[in-house]
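These notes open a run of structures that come right after.
Computed from the coordinates by the stated procedures, all read-outs in this text should not be read as laboratory data. Everything numeric here is computed off the predicted structure, so don't read it as measured data. Cβ atoms are built from the backbone, for glycine too; each structure is taken alone.
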Structure P
């Protein structure tokens, strides 16, 4: 099947390895960054979430109105806004931006400190159960033709109904991520797309088997997304040299931060994070900086539990082939973001993205031909 390519936009320039410049919200940068993704051939962009970052719905609206085809994936943390309200916000935005361009990503919260910044002192296990209820009420609000009642441990509504429904039959795709206890059950039961970090191939294969089995018990199927940070260059040697430069720049930025400098509000260097997915990446990094030939975890080891930080390194063709090995496992969506965010997006549009699409198509055609031969 055709792959979906996702990027990630921010509201101001900056990354682990680049100094932050400009205001926290730079409207011109948001428009430029969004258009760059569309021109490079991306299908969708993720708008991240933290307790100190700009509002994701507003950023999504700006990105949608700056582009013609680009879709958005709005990260949302359940527990602060009622699911019925979020459903109406999503459906309204869907209508106002052409239809079929809006999706939501549920993040239950891996950082206790960040949860508490917005007043949430609940236990992580409870947060996952709350996310499960949130998704259930959200989906019913988006699809129910009649008012409905719901009573759970965290949400209770009477006569809930939304006059505005998604603008297309595709609805509002529901994404979810997390590997903590309880996460798989929640995601398998409620998500359309389960988001995974870029772990080594064998580990991703095991996650897919586990989640598929849980979804099957619930009478459902789930698709999968994988998040990485590709580093590409014309030659493999140049790509590894580029990785070394990124490491050195990030190391210098961390030293500057520890001496009193600060990074962007959106920086992923949140050492207090309590995430099973991030902890797993740290365990992989302890075993070695490189896995599966070119999956580099140097930044993972350097930055600590920082989430999406693994990087396939090589030429565009080599990186595309490395990512397509996950496609062979069942991953149909790839979330890629760069260490030099805007320039990386433009560079990827020249060779990496076309190579990914061509490689996926070639695999699909080969499988179709094999199926026809077996039938014959």
Structure Q
């Protein structure tokens, strides 16, 4: 009978095996988009991921007959430990993520190893998957397996849900993404709201300036940390994370796709939109060689993207219960929609992720006639 063993990732070869497993297990799924191996390597490298400035992680491999059959991360975010427990995390909260397994026995052994590591670190509950940060790829895909994800969204085999729940994990929070057609504009009511805002001298919706990238990033970070601070699962983004994310996403920053809303000259809201790079990554199968780098470079110079994703959007907290908040949101969405259709050939938009109980964002999504297309679950278990 074949023996199964779990061991911590310790060497460069281990890290390579950890990365490669996902390509073997998911390669035959037509809707899985292979990430660039270099990006995955950077995610798990403390020298290249600013998240590690306030976190620690241990990676594990499952092996059977010297063959890697599973992987998992166990990690602690020290900022998450400082958050109020009623907001989802808080004292004693440990996490797991980057989960892949060839079979249910490997899945159980990996989860046991992650939980044991968390217990030894003094954690009293385990949550996941978070890979690795709440700001990266949180949640397990439980609805929407029939189409590929957009950029920076996860895609997981449907059977993982049963394996995780069989180990005593219960859903803690549901995350949603919405899709919509953007070619033909929005309903008349939304158009009237936008038109009224365009006539309001107090409101100015501007494009970001790539020449002032760091200054614009600081403005967006300040709005984001204020706007999201009361949300479930909130952990503040830090300067090291912003620096690393900025370097990663800077090639995807196009001035007409990111807007900052100013009220009486003060930045109070923003919306970030990214062309769906997964459209060009999908045929590359995770590698830029031999000619993938050229295809990607040509696309980045003047991307044509059928789909745009809105990963982040926020309005400062003091305005969130006002009509102004939704008006600013609709204006930014409409201004970006116009440019995306004309300049990038965009036909489809995706908004998310959005907490299932975020009434404001869900109301905005419904008002522009978008539909839920993917659902993710974050699970919790007492240790």
**Given -15500 for helix-only ellipticity at 222 nm (-39500 (n - 2.57) for each DSSP H run of 4 or more, over all residues; to 500), calculated: source structure among P, Q** = P
**Message:** I have 20 for relative contact order in percent (Cα under 8 Å, 6 or more apart), calculated from one of the structures P, Q. Which structure is it?
**Reply:** P
**Message:** If FRET efficiency 1/(1 + (r/R0)^6) of positions 92 and 212 (r between Cβ atoms, R0 = 41 Å, to 0.05) computes to 0.75, which of P, Q did it come from?
**Reply:** P
**Prompt:** Given structures P, Q, which gives the highest value for mean count of other Cβ atoms within 10 Å over residues 44-51?
**Reply:** P
**Prompt:** Once FRET efficiency 1/(1 + (r/R0)^6) of positions 36 and 324 (r between Cβ atoms, R0 = 41 Å, to 0.05) is calculated for every structure in P, Q, which label goes with the largest value?
**Reply:** P
